[in-house]
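Structures given as structure tokens follow.
Where a number appears in this text, it was derived from the coordinates with a stated rule and is not lab data. Since the structure is predicted, the reported quantities are computational estimates derived from the model, not experimental observations. Cβ atoms are built from the backbone, for glycine too; each structure is taken alone.
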Structure I
Amino acid sequence: MHLIEAQIKEVIDRALAEDLGWGDVTTEALMSSNQQSIASIMAKEQGILAGIGVAKKVFHRVDPKLEIDALLEDGAKVDSGSIITRIEGKVSSILKAERVALNFLQRLSGIASETNRYVEAVKGLPVRIIDTRKTTPGLRLLEKHAVRVGGGENHRMNLGDGILIKDNHLAALRSHGLKLKEIITRVRQNTSLRLKVEVETRTVQEALEATEAEADIVMLDNMSLEDMRRAVKLIHGAALIEASGRISLNKVRSVAETGVDFISVGALTHSARALDISLKLE
């Protein structure tokens, strides 16, 4: 996924406006406008880096004259004490950009690190870890980038990115007497033929019904491991299968062993803990 420059600039500008709305009164009261220094950004725990480019853009947005030497790039593995980036220039500029740059770097590295833990947990099995739309409002582009950095894959970027017939769609249409085959026929008639049709199911019988109705992807939502295994066996390659719903790191390998093709995990973005990263002036 190529990050779109205009969108990244907009996100950074909003974050800086939020933090520097009235200026940095502490730095402005204490520091000479010409005082120079070197700062290091350092990891304080093990993880996977993501957001280096965004952090650099934050510093340059505050002061284009800052010299930034990124020693590591997105996807790099770090340990406590790893130096990520060095920055040289005005102390006041470094301090004004520090918090916003670190917020992006910590958040995105946390997502990449959490994703990587899930990817490693299913290593050796033919399954793909994918994300969801459960992202921080306004940060989806960046957070889904971080998922890819961690070795995962993106599901839908937005509601126009694929057809996913969920339980509420089914409830609304079944109340008018439509059967699943008719619902899938309707959606294929009214959308682009290139879009895959995925159907959310909660029982093995619903999964078979979706397969018989020629869904491209069948989502097994909140099913037990036993039901997942039954569904995979009965569908037998007639559709791709996605497992979803409350899938934890402890459970993910057992889910992968049922034979599903994808495992979607909302926790990659909605519950990832920020990676501990700090900035120190020398």
Structure II
Amino acid sequence: MGRQLRHSGASVMPLTANSAHGFAAAHALVAYDSGSVYSFIPKNGCSTMRYSLALANGCISGPEQWSWIHANNHTFQATLRELVTAPFSFVILRCPHRRLASCFLDKILGRTQEFWALHRLKRDTLDPDGLSFRDFVGAISDAPTLRANIHWRPQVDFLVYEDYDAYYSLEGFVQAVPEIENRAGISVHDARELTGHATRQTAKQSPVTLPGTCADIPIHELAALRREGQMPRDADLYDAALIEQVARLYAEDIVLYDQKFGNGGRLFPISPEAGQTP
């Protein structure tokens, strides 16, 4: 069954020179037994899916080899023929406000290489101790920086197809697993305990300890709270101004999410009656 590629017709240059297609195609992975294509988007359950694909494609044998996935993000990248002839295609989307909060609490609070890359991109002007979520959002708000790292790059950039056979939300992922396994022909193995991504989800999230917004709490204070087993909820990182700012930055992602799932799964759903974000 032929498929319409999202970016191929936008340029008369050779497809290999089409950067938008090249980026999206690099994140389209194949499950070899079924030929299904999965577009992976960082912070959208992609460690679980890449680990599951590595097992399904016979490259690793069990959890003791899970870290293999970090050096093999593109090992299962689909060829042009595999993209066009895939019997099943799917992608996992996430509420943009939740995704950015997760990125901050994982990559920025953890001062991973993504933090230091952003620090260099901003000419070493970020405060490694005093950076807050509000500062982070401001730092990535210009067009080049918004697309400088895959962990906060807009989700629409990862879409290689004009349309997918199935769109799943991370918010409804548990319910989607049986269908993914059936249609993609793979077994889904939860990798959160292996990667440590479950730590934040199981930490105590106490609005009593963290009253109101945490938008301006510097990361050194947030790190101290994390060491005590406490983390802010995603919503605690936002005030009205940040809700609006992130909604503007990721407007296309929000439109796509709402088209596929409605707004009920989003962190700050828009009321159809009021037309406003509460």
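With helix-only ellipticity at 222 nm (-39500 (n - 2.57) for each DSSP H run of 4 or more, over all residues; to 500) coming out at -13000, pick the structure among I, II it was computed from. Going label by label, the one that fits is I. For FRET efficiency 1/(1 + (r/R0)^6) of positions 48 and 120 (r between Cβ atoms, R0 = 25 Å, to 0.05), the highest value in the series I, II is held by structure I.
Given that log10 I(q)/I(0) by the Debye sum over Cα atoms at q = 0.10, 0.14 Å⁻¹, derived from a single structure, equals -0.62, -0.96, which label among I, II identifies that structure? Clearly, the read-out refers to I. Between structures I, II, the calculation of distance in nm of label points 7 Å out along Cα→Cβ at positions 192 and 240 yields its largest number for II.
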